[in-house]
Each structure stands twice: as C-alpha cells, then as structure tokens.
Structure P
C-alpha cells in the first residue's frame, strides 16, 4: 500500500465494519475504554487522532446509553466524551459485568483470568477491534511483522492478552514508556486478527507481501545453497588438481595404473566439472561413487608421497 500508513488504512477499514448485535457494540465500547478510557466522576472520555473512529465511538455510545456524546476537535486529537450520572453508572456496570473491569479502580477483577471475558466469540473479537481502534498499530507489510495494542493501563494489556488467548493466539506483554503493550510478532496470527476483525482489504495486502517475502526467502536459500555447493566443488577440484600435479611431478603420469591415470587426466583437463560429470566423460563411463573413489585414491597416493594439500603444487612435496 502507498500513501497513508498501513495502521491508518486498517483503522479506516475497521471503522466501516457494520454493527448489529447490542452485545458486540457493548464489547467494542468496553475494549476501547479498557485500553484508553479516562474516567472521572460521572464522565468518560477517549482521545483519538482518527475522526472516523471518533464518529464510530460517539454513535455507539449514543445508541447503547441513550445519552448525549460530545466530540471536541483539537489541533491533533479528537476527544469523545459522555457525561451524566445515570449513563455513566450504567456503563460502569456493563464494564464490570461483561469484562470484569472496575473503572473506579482502573483494574480487572481478581478472577478475570479464570472466567471468559465477554460471553460470545464475536464479542471477544469486537473487544479486540475496539482496543486496536483505540490504541493499536501495525507495521507496514514490507517490514517485519508486528502488531501491538499500547494501553494506558496494565489492565488494558492484560485484557488484550486474555482476549487473544480466548481466540487461540498467544501475545507478548511488556511495559514501554508508561504504556502497557500487548503485541503479536508473527505473520499468521496478525493475518488471523485482520480476518476476524473485518480488515479484509488489509489482509489481502498483507498476504500478498507474505507470499512475496516467502518467495524471496526461498530464492535466497536456493541461491545460497547453490553458491555453497559451487564453492565446495571449486575447492575440491583445486585440491585434487594440486595433488595430481604433485604426484605426476614426483613419479610421472605413466607410473599410475590405467584407471587412475584416466581419472587424473580427466580432472586436470576439466577443472570445472563435478565428480559425476567427470565419470560420464570417462571411457567407459564411471559412476559417481567409482569416480570419487579414484580421485580420493589419487589424493591418498599424493599424501603417501609427502604432498601437503595446504602448500599446493610441487612445493607441497617434502
């Protein structure tokens, strides 16, 4: 993708995901507030740089709690706030009942890890969608895989970890610059997250880049393997040639048995051929193992005559 950041495009797509069930709307609101909600007596507010998300959250709060919701636009951030004791009391009760979050203390209930957060899987996915919209980020598809939810409070990262675990994903959790961060570092879980939360266009982009990366990595592995094989072939051929030349200089080519003499000539005249290819040009042809045996025997004879491979040539003879 070009233009806006991948994170921004994912959030724009998630903001367009329709909502129908009241339970999922409540779960998404809960995810937002667990991660980034600011609670005061009788009021709750959320700061965001996304006008689309501000509109979505405002509409959800108004629908669920039948209360006026304000959006205040600053220079960089939009502030979504809802004020009113009855609506706030209802919201606080919902957070405690559905997510085990006590907004007066800013923490999860002690048994939160022992009971499922939200009743249905669709609600748990909605909760994660809300968390990502509130404070999530994702790396560009061309870069190493990384998705994170950087919450204002430890309870937010803890809740994210519980929600990820409930849908079969393991995430890491760390503390960074005053934020509690839940993160994913592998391509498949991140793809699953985009699929489940409704960012399908972003998923296709990420999957295309994943295929490109895997193909590039495969090509690199093949090239590296071929290069290593060529280096081994070159080193082996050079070592064999030095040994043969030293042996010929010391005793003459005619001193070698016929089979070894043919092998010696073939190697000296064809330094770039593999052992199997050398065997094919012999008369009669010799298999790879037979050719390898002859070349190894020539090296052994050179060693018996005092040839030192590290010295090379006739100078390698004592």
Structure Q
C-alpha cells in the first residue's frame, strides 16, 4: 500500500486515523508526538538530571533513544540509565546484557542494581515463598513494589531530578480500568504524564514521555530503527490481572479503532476531579520502619519484607 503522505511504500497502517505511512513519515509522526507530550506537560527543564528506567524491553529502549537525541540536540538536561535486575532465571540475564550493550552504544552512563544485593531476595525466591501463602498476591504485585522502591531510592542517591519511565498509552488505559474495577479510585488521582507533584526530598518525580504512544507503534518504531530489545514477556506476567484487562482493551481497539486514545482523554479529564476528591496534595507520612514515604504507618515494601521475615 502506498504511503498517505508520499509515493513510497507504507510500513504501517494507523486504523484510528485511516492512514498508511512509510518509514520516514511514521518516524516523524511518532517522534513529533513524543516531543509534543514533553512540551505540553513541561516534562523537561534545562537543569534536569534524568534517570531513565531501562528494563531491556522495547518501551524503555525507544524512550532512551529519543531522550538521548533530544537532550543532545537542544543541550538541555542530562541523563543516565538505571536497570533493575529482578533475579528471574532465563529472563533477567538477557535484559542486563541488552541494556549494557545499548548504553555502551549510546555512550550513556548505566547503573545496575539487583533485588538480591539491595533487598536480599530474588523474584524467583519470592515466587517460591508465596506458593505457601494462602492469600498471596500475584508475583507482579511484589515485583512492582520492590522495583518502585529501589528505583526511587537509587535515583535519589544518584541525584536525579526526575525518573523517566516507558509507560505507554496501553499501560495507562490498563491501569485506569484495573483501578476502576477494583474500586481503587484514589489511585486514579495519582495518574498522569507527570506524577509526584508533592515536593519531598524522599521522592523523585516520574515522567512518561511515551504516554500517548500505542504499544504496537512503539514496537514498530523500535524495529524500524533496529533497536535490540527483549521481546519476551516476563514468565510471571501471565498470573497478573493486567493480562486479562490487556486482552479486553485490545479486543475493543480492534473493533473500534481509536478507543484507547478516547479512554486516555477521559482519564485526563477525570484526574483533576479525583485529585480534588482525594486531596493528593496533602503531605504523606513517613514509614515507621524505613522512613520512606507512605500513605499509612508502614509502607507496602516494609509490609512485604516483614511478611517474608527479611526485616
């Protein structure tokens, strides 16, 4: 099929906009969308020191590539990458190898921290432990808490002003529906392109430059630009509630193209309302055990560590 913008052969069909695009026009559209998200939400400042959460997957690889080119071009901000080794046999090793080579190619400073060294337990060991618990949450629930805690602490220690994550359009829609189904509306108030509006020395704000980019288009961009990434999903992700929601939303998008963009628009209209209802601007508490920020007396990380008798 011919490109809708020129006479070249198209490489992608965008059903929601009824366009066929060649590589140059698709690349231009994709990068323009990311730059617009950054500009519209004022995600970068000239004095920022950005920690890019680099996982080994396509999303964070694309994020690092674009941010690296952008900061070099306009000479604003500086960045480095942080990779978290969860300790998942046959999976984490591949991610570490990929991220190391990628950062070497881009000449970007790269830091690697592992669950085992920093927390004292790997995800494989976590999964073995929760098999014996009658009311254990899915593995992703534990991994998510550990990753967020470790990423925030290490980014803070490395004096980052912001953490950039590869969350995309699909991720945002999935989280919204998961929170809605669970009745956890307070979490919707904490969503958005720039999260962590509370100014506190313990917390490093997070930005999501790829938030308006569909997951399938990120993969296409990565492949067209010959980026090396781990295409395999985490072996424990099949247990997550997110997988059910993912399949449901993909089915809706297939039948009604553009639904995810409309859902994101609804989310953004709902966020300020939820912030007012749940008063997210109020100062949080400090965990009674570790001193990190929490909404209660003891943070979720310390609850889990206590559950595993690792405190």
Structure R
C-alpha cells in the first residue's frame, strides 16, 4: 500500500509541529505540506494533491469552514477537521460535516502539552477516510405528508458513526410529526457534541429530537439521541430510557450493540433496526439479535455512505433485510411501520 499523503492546515505552530511528529511516527503516512491559514491551504491542495487534509476549524484570515467550502468546490478531498468543544466550535464542526468534511477530532479534550494523547485517534481517522469520496447529499426540509402508518412498529433504532450527522439530516426531516413510532439513535461523537446535534436536528424536523435523559419516555414522534459517554438502553418491560456506563468494555460508549440488544428484548417484531454510515462494526451483533426477535433490519448502501464500514459488516453477516440509499431510508421505514 502506498503512503497516505497528508496536508496539515493549522495556524498554531505547536499543533503543526505536533501533527508532524504524530504522522512521522506512522510509516504509512507522509506529510507532503503544511499551511498556516486557509488561503495558503487552497494553493497547496491544488499544487500537492494530498490524499487527506487535516484542517483547523478556527483560523484567522479564512476560517476552516470557508476553506472547506472552496476545497470541496475546486478539489474535493477527504478532510479531517480539528475542532474544539466550545459553543461556537461545536456549531462550526456540525457545519463542516454538512459541507463535506468526513470526520473530526476534538482537540479540546486534551491540553496542548497532552496533544500527543490524540495520536491514535488522529492516525486511525486519517486511515479510515483515505480513498473515500467526500459526499454532500442534499437534504429535504419537507416531511412526507402521505404517510399512513399501519401501527405495527413501536420503535426504530438507528446506529451510526462517521458521516452520521449529515445522514441523519437527510433522514429525520422526512418523518411527519404523526409517525406512530419512537426513534432511538446512537451516534458516535465526542462528549459535548450530541446535545448540540440534537438541537440542530430539532430545528429541521417536524418530529421532536432531543438528547436522551434518564427516564425519558419512548413515544411516537420523538427521537432520542444517546448522550456521548453513556450507553442508552430500554428499561426492561418499560418504554423508558436508562442511561449508564455498563458494560465498560465496549469500543464505544454509547454502543449501537447495547441499544439494539435492549430494543430486541423489549420490542421484538415491533421494531426496526437501521445501520447507517460509520467506521468499524458496532451494531452488527445487536442487529442480529433484533433480527432473531423478528425485527425488520435495514442498512445504508455503499453509494451514499461516507464510510461503508458498519453497514458492510452487518450486510455481510447476512442479517439485513434490505440495503437502502439514505435518500430513501425514511420512506422505507415508514412503509414498514
């Protein structure tokens, strides 16, 4: 496999130097250039044609969002945003994902001197997005009004990771407010980002979307997004949410597998399991359990997935009833419900 050619774009000399050292520690990655601001970056993208760009979101002269827009218009390239958990930073990060960035790393989770603690995450995400096509799928703000539910589904459980926020932005606004089922969502994100994502989606949708809280009721027309750092479960024999840390040995918290298992146990054939775009295999075990209990199982297709990892593993395990583009997923769910 040839080296992954990376362009670093950051106004901080410390971060630029730290990223250089991180990538130098990985034999499969080569840094082909460094830019101090957006204007410099655009010229280097055209000149150097990197495989991946790491792009700071907060920069003088031209910020990361404006830089990203121009890159996507002139030379679409996989972009990993370096974000920070502040009100402004969170909103800009969600904008960046909408405008074509594939993933992000929250650099505020560690101090400057501990930045190297993010090395494993940065390297794995750069590898994951290499060779992928940046996707921008137009989202419709119009809910489908001809929905006539059959009333045979009470819960739709959705699991997603890399590329999930834009995918949810295509899917959820199509649900009319009178859907007959509740929606439960696990989206892998750093802590602090799921709440703003829920609020953002809520402004776009007829259904109500919120970050889940302990004891929330699962009810028609409401979508609950699991908070980062906690597993979301359905309480046994109750249509209520439980949030906790167990099990602690999962690769992700919240885990799609953990949610799907409790949905399988409590809703059985009155549920739909959906696996959307994402890196890794979270959800494959859980959706098998849902299938065994009679649930309908759906997966996003490769063409509309940012990363065809989670859906691919589930499809190849033979437990998916239908593979669907994200642009048709809402229709498919409502047809089954």
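Each reported figure results from applying straightforward, stated rules to the coordinates on display, with no laboratory input. Small disclaimer: the values here were computed from a predicted structure and weren't measured.
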Report summary line: Calculated from one of P, Q, R, helix-only ellipticity at 222 nm (-39500 (n - 2.57) for each DSSP H run of 4 or more, over all residues; to 500) reads -15000, and the structure in question is Q
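Out of P, Q, R, which structure matches 31, 23, 21 when semi-axes √(5λ) of the Cα gyration tensor in Å is calculated?
Details: P: 74, 18, 16; Q: 31, 23, 21; R: 35, 20, 18.
Derived from Q, not from the others.
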Query raised in the report: Can you say which of P, Q, R returns 8.8 when mean projected area of the Cα convex hull in nm², for residues 58-169 alone is computed?
Result: P
Report task. Work out which structure the value 61 belongs to, where percent of Cα pairs over 20 Å apart, for residues 130-297 alone was derived from one of P, Q, R. Result -> Q
